[in-house]
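Trainee: Below: a set of structures, written as structure tokens.
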Structure P
Amino acid sequence: MPIRGRIPIIAAAIAINVIIAAFVQILKLPIYMDAIGTIIAAIMLGVTPAIIVGVVSFLIASVLVSPVYIYFIGTQAAIAVYAYVAARYWAGFSSWIRVIPTGIGLGILAGVVSAPVIVLVFGGATGSGRDLITAFIVSGGQQIVSAVFLSGAASEPIDKTLQCIAAMLVLRSLPDFLVGHFSNAALTKTLAPSPRK
């Protein structure tokens, strides 16, 4: 499909990321929920448009929500690649049985990619709800580096599993006429029943 036909999906995916990120930031939840649009774009459009969604949404969020978002653009790129690969080669969004381990795997990846930024740039605290978990772990005697990794291990798999489930449900709710315009291997496997093994 020409890029012009992809622009509405890219814009909608960016809006999803930014709007949900704003609500989570206001509520100081220990999760992020800021990559649902990136995951949807990866499955519908492919890696490059999904990276565009992730980068642009975090640039906007760094202005409108919190300046820390700009430092996690690399995490968004990693999420885009992972989501596409998981959807295309493992049908990772095709069923509940597959989406949960897909989300856990994404959480581990995002935690590993984000942790050095949290430690080196922000000293362990970014102003998110996850900081509460980090502070609790530090109060138990852990060093900040360990505390950041442990808080990521506690929150990221849950957060990314919820985001993968949300993306799967959104994609499954799309009308057939729209899906037909964006047919590709990742989307086809996402919308097809998954094998039970």
Structure Q
Amino acid sequence: MNYLAHAFLSFNHTGLLIGNMISDFVKGKKQFDYTRAIQDGIRLHRMIDTFTDTHAATQAAKKILKPAVGPYAGAFMDVVYDHFLAIDPTILSEKEWQDFAEQTYTTLHAHESLLPEKFARMLPYMSSQNWLYNYRYKWGIEKSFEGIVRRAAYLQDSSVAYGLFEDHYVIFQEAYNNFFPDVKKLAVGFSNTL
């Protein structure tokens, strides 16, 4: 899952949110530099990632993207899932998603001193360009795909992957519908143990 899902699956718990959002920027024993609540968020993030990568719906959907992006198919699927979460009216209304995005940025900015340097540098772009809310738009997904390519070692172009997203939109939506209730259940179960 990408940033929106990790934020949402933190269930408005500040420590979980911070840990869930920064996990990819925290390597090795660095995680133990944080409070227990943030460490729990880091663990939750990693649990979600493993669950997502191994879920049957994700495995099947990644096969569509693999010819275009190879081993980066999982990263593209994370963004695809965020798109369908952002437009899922059974989770939040459009206005509620807008409010949720703003609240997430506010919380992260309020704890900037705790954020790893790379994430702290990215946060102003995330909030000013409203990444979390704009996953609902196809142009937002196109931009996110371009961002993956910029960071990828072996990719030059995102247009083929984006074309596959458009061409197989219904299949990707079905993958989300099959997957998201399961990952939400996992995250709720984890949160209930804290």
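Rule-based calculations on the coordinates, nothing more; no lab input. It should be emphasised that the depicted structure is a prediction, and the values quoted were computed from it without experimental measurement. Cβ atoms are built from the backbone, for glycine too; each structure is taken alone.
Trainee: Give the label, chosen from P, Q, of the structure having the highest value of distance in nm of label points 7 Å out along Cα→Cβ at positions 69 and 93.
Mentor: Going through P, Q one by one, distance in nm of label points 7 Å out along Cα→Cβ at positions 69 and 93 peaks for structure Q.
Trainee: Continuing with this model, one more query. Using mean projected area of the Cα convex hull in nm², for residues 5-44 alone for the comparison, can you identify which of P, Q gives the largest number?
Mentor: Checked P, Q; max of mean projected area of the Cα convex hull in nm², for residues 5-44 alone sits with P.
Trainee: Given a computed value of 15.8 for mean count of other Cβ atoms within 10 Å over residues 85-92, which structure among P, Q does it belong to?
Mentor: Q
Trainee: When mean count of other Cβ atoms within 10 Å over residues 29-36 is calculated, the result is 22.5; to which of the structures P, Q does this value belong?
Mentor: P
Trainee: Among P, Q, considering only FRET efficiency 1/(1 + (r/R0)^6) of positions 37 and 165 (r between Cβ atoms, R0 = 30 Å, to 0.05), which has the greatest calculated value?
Mentor: P
Trainee: Taking -23000 as the value of helix-only ellipticity at 222 nm (-39500 (n - 2.57) for each DSSP H run of 4 or more, over all residues; to 500) derived from one of the structures shown (P, Q), identify that structure.
Mentor: The correct label is Q.
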